[in-house]
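What follows are several structures.
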Structure 1
Amino acid sequence: MKWVEPLPEREAERLAALRALKILDTPPEPEFDDLVAVAARACAAPIAILSLSDADRQWFKA
């Protein structure tokens, strides 16, 4: 038997908003790189990552 997690209540709205941003598959941007650098320093972590999840994949922006 395969277990399938139910989709979050507002998943369609979240995906539509993500697609409207047109940010998936865009080149690196210094602002996002700076944001994750600040997050890593604030958390005393060696790295931080900004990822976006659409319906079929997870994409790493920075």
Structure 2
Amino acid sequence: MNWSRRRFLKNGAKALAAAAVPAAAYELLTPEVLAAVRKGKGPRWAWVIDATKCVGCGMCVQAC
């Protein structure tokens, strides 16, 4: 592979960003934080949308 300096720096920045995201997520998702989130007694709702079938109509946003 013959990499230019620009390509090397660009890919290096991507690698650093990819390594930083899981580290930040790990700090946010500690057991104490997760336990504090679930203190509510009421129901918890979730809605799964198949993004591959999205046509951009916005009906899912209106329904929510």
Structure 3
Amino acid sequence: MRKITRALLSVSNKSGIIKLAEGLVGLGIELISTGGTAKALKTAGFKVTDVAEVTGFPEILDGRV
């Protein structure tokens, strides 16, 4: 079975996202995220890759899609 190396996080309700991110990072998983979720994670000190960097396309509808 392949090891999970990246996780895409995009949520409207940010409660609990920091704890989830801590667990994922603790497992060595890279965080990829959109708009407001990325901002919340970066503010909390996490290294986050914006989804646009991965896809090569900008976010649409303010990161809701």
For Cα Rg over 2.2 N^0.38 Å, which of the structures 1, 2, 3 scores highest? 2
Given a value of -10000 for helix-only ellipticity at 222 nm (-39500 (n - 2.57) for each DSSP H run of 4 or more, over all residues; to 500), point me to the structure among 1, 2, 3 it was derived from. 3
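Readers should treat all values here as calculations from the given coordinates under stated rules, not as data from a laboratory. Here the structure is a predicted model, which is why all the values come from computation and not from measurement.
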